[in-house]
1. Tell me which structure, out of P, Q, gives 0.90 once Rg/Rh (Cα atoms, Kirkwood Rh) is calculated.
2. Match the computed value -10000 of helix-only ellipticity at 222 nm (-39500 (n - 2.57) for each DSSP H run of 4 or more, over all residues; to 500) to one of the structures P, Q, and report its label.
3. Please state which of the structures P, Q yields 35 when relative contact order in percent (Cα under 8 Å, 6 or more apart) is computed from it.
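Bear in mind these aren't lab numbers, they're just calculated from the coordinates by the rules spelled out. Just so we're clear, the structure is a prediction, and the values are computed from it rather than from any experiment.
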Structure P
Amino acid sequence: MHDTVNLEALGVPTVFVASTEFVDAAEEQARALGADPARVFVPHPIQDRTDDELRALADGAAAEVVRAVTA
C-alpha cells in the first residue's frame, strides 16, 4: 500500500492488487495514509493455487485492473 501511495504521488498510475482476505486491512491502511488508491481484490487464498489457477485469477482480474489504472 505504501508503494502504491508513493507512486501515485509521483504521478504514476497504480492499482493495488490483493486477495479478498485483505479488504479490511487495505481500507484501514489507506485511511491511515490519507489515501484512496485504486484497488482490485482477487479470491483468497493465493499461495496454494497451481500456476493455471493463478493465471485464471489474473485473467479474471485483468480488465478490472486496466479500468482502474486508466480511470
Structure Q
Amino acid sequence: MSEKKIKLTEINEVKEFVHAAGQCDFDIDVFYNRIIIDAKSMLGVLSLDLSRELTVKYGGKDMSFEDVLNKYSVA
C-alpha cells in the first residue's frame, strides 16, 4: 500500500480529488485521526476537517490519480 499526505482546502480541490479517485479500480482511503473515509465518496471527504492534513492510502497505480495527489501533497 502506498501512502501520501495531502491538504485539500477548497471544494473544487475536493471535487478534483474525488473525481480522480473515482476513475481508479483499486481501493483508496482517506484517514484523519481515527476516521477512515472512502476517497470516492464526495460527502465522506467533505465531512472531514479540511483545515487539517489528510493521509491517503491506496493499493494500486494510476498516473492521473498520482498527478492529483502530487498537486495537493504536503512535503
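1. Going label by label, the one that fits is Q.
2. For helix-only ellipticity at 222 nm (-39500 (n - 2.57) for each DSSP H run of 4 or more, over all residues; to 500), the value -10000 is produced by structure Q.
3. P
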